[in-house]
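Got some structures for you, see below.
Here, each number is a calculation from the coordinates, and none is a lab measurement. Not measured: the values here are computed from a predicted model. Cβ atoms are built from the backbone, for glycine too; each structure is taken alone.
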Structure 1
Amino acid sequence: MSDIGKQDLFKRQTTLPEIGEEGQQKLQEAKILVVGCGGLGSPIAVYLASSGIGKLHLIDFDQVDITNLHRQVFYTLEDVGAYKSEALAKFIQQRAPFTQVTFSRQALTKTNVLDVISEYDIIVDGTDSLPTKYLLNDACVLKGKPLVYGSLYKFDGYVSVFNLEASSAHLRDAFPTMNTDVPNCEEAGTLNAIVGIIATAQVNEVLKIVTGTGEPLNNELLIYNALQNSQLKMKLQSRISKEEVTKIFDKETYYDASCDVQNPDWLISPEELKETLSDTEQSRSVKLIAVLPNLALPFEVHQTVSLTEIETFEIDSDTTYVMICQRGMTSYKATKQLREKYPEADVLSLTGGISNF
């Protein structure tokens, strides 16, 4: 496309005196990393590319699921089963000719994160994994990279810019320790509108940082509630130093079970479970345990036990326990915990959860 085409494409943006041709050139020269291509990451990536970001790299190891589509609106029914990062990169290539978009299906880990983020100007957190959020935060502190943070809990959304300057606050200043009891969107549910609101708020922060326009959410955490249409800004102070984060990074594993390869010996497929339940004799020795509340189940369960209660769950050696959640991640965590505590127990996780049943 010619220079005339570029001028036409970004005309409404460059008309703003605060942006202009100079700001547009800054966007063209920017290199942005978007981690996560789900509800937050997919609109973030599309809006950034549409604004004229020159280099965009997408990271996500997950595949498009039918349950994603209500909030991950840049995927279609035809994309179900495709890798999110690859499908999203193809979509962006069709509408953003001045953006060089690349993608990776490799999960971020402690061993690769420092190398991965090193070549980008700004890192954008579009994940729903708490360990990955802390991994990104700590790596950005160590590498001196700004991190545009976003997260969701039911009808609430959170946005901030961490580590913008050497003295800026970061995630551990807001939430010093990782609270693994906080459910993600799969477990707690979410409304699609709040996802889009928080995603575009994150885009706004990136554009402000790149163009030098406005006041980024530096040392502030914006909290937005969709039900009340209210928001507040919580002031943050830099309390945990780079040296302290370095010590944490050296010790922390940042383990996330959703990124783990599941042990096939600990799984039961939907077909196997249906066959077991249809056999009256076999079904007597099986107990179905939901590990998330309020699941829309196609069958009755014997008990609902939250992940925080698994430690106190008692096992009967003559019973087979099938742990059940929406997509098979939380149930696998529960299975793993019980198997570690009771090595001889017969505990299984329903593969893919009830979404595949």
Structure 2
Amino acid sequence: MSVDYRIDHDSEIPKYKQVVDLIISDIEAGIFKKGQRVPSINETSEELLLSRDTVEKAYVSLKKKGVLASVRGKGYYVNQVSVQKKLKVALIFNKLSNYKRNIYYSFVETLGSKAGVDVFIYNYSIEKFEEIINDHLTTYDYFVILPQFNDENAKAAEMIRKIPKKKVLLIDRNLDGLNAYPVVYQEFEKDIQAALGEALSLIRKYSRLNLVFPQNEFYSKNIIRGFRVFCQVNKLAFSVIHQFAGEDVKRGEAYVLVSDDDLYRFIKICRERKWKTGTDVGVVAYNDNPVKEILEDGITTITTNHDEIGRTVARMILNSDFRRIKSPFEFIKRNSL
């Protein structure tokens, strides 16, 4: 075994699995040929500063996989050199949400048995993000990262550049300083303009179009810019509401709601007033999901295809075809507008 290899004693990956990966890597690199004897359990134990039981467990695992064969009294030998090593992928999210679950499920389903995926959540914290990167820098074959921070984008880009570029894929958004990295991204400003453009004839039924955009959340500010441009170009009365309250809900007006929490509060207010969405008020929600399809006889949405984001990134990994791809964005007409 190459003396350059080291065991990460702080890793969550069991040490015997790390030994398995090291031996497989040496075989794939041609260090060990078919039929060649590998170092004994005692030799590997001394070299890697591991217990004999840990190394023996690794060798037994490799024998079960057919990678090694043992000869009584002589030791272990390479049995096969075409080893299919399972990829290890770190999927790093800012937070958990319905649409991120969709990305995760489609990503894992597309990768299938060819990769193992671990999910890390950094809760918008640059410190937590830095800790995740530093702790796992050498652990994974690929890092799939959704970079969403408040005012720390520069430092986030600096942290991501610590990872070998060939291992990094970004999802959902671009990040300044990483313009040459592969990414499946949303184009927030243009997306909202194009999607609302498809709904223009319906929007004109209402006296005003309001964007409900929570002030203290981490949604892209480009959504606001795109909304304003759309309304100005089409000569629509409009407003942007940051602190949503009951008095903001007015009969005869339409609303684009970015947050699901605001959407559910909005619907509750309408029910209390016995107003019907699509008649008394218009509603467009961000990010489609099955609940919105049935809620209030159907909530109109503007949305990217989160399942397709997950599938696209997985196909990039499987095919080693790393590109910059814009995620499709669409208007889904239902009865609330």
Mean count of other Cβ atoms within 10 Å over residues 69-76 derived as 11.5 - corresponding label from 1, 2: 2
Thinking only about distance in nm of label points 7 Å out along Cα→Cβ at positions 77 and 301, which of 1, 2 has the largest value? 2
Say we calculate mean count of other Cβ atoms within 10 Å over residues 133-140 for every structure; which of 1, 2 gives the highest result? 1
Structure responsible for 14.7, 42, with Rg and Dmax of the Cα atoms in Å, for residues 141-252 alone calculated and labels 1, 2 on offer: 1
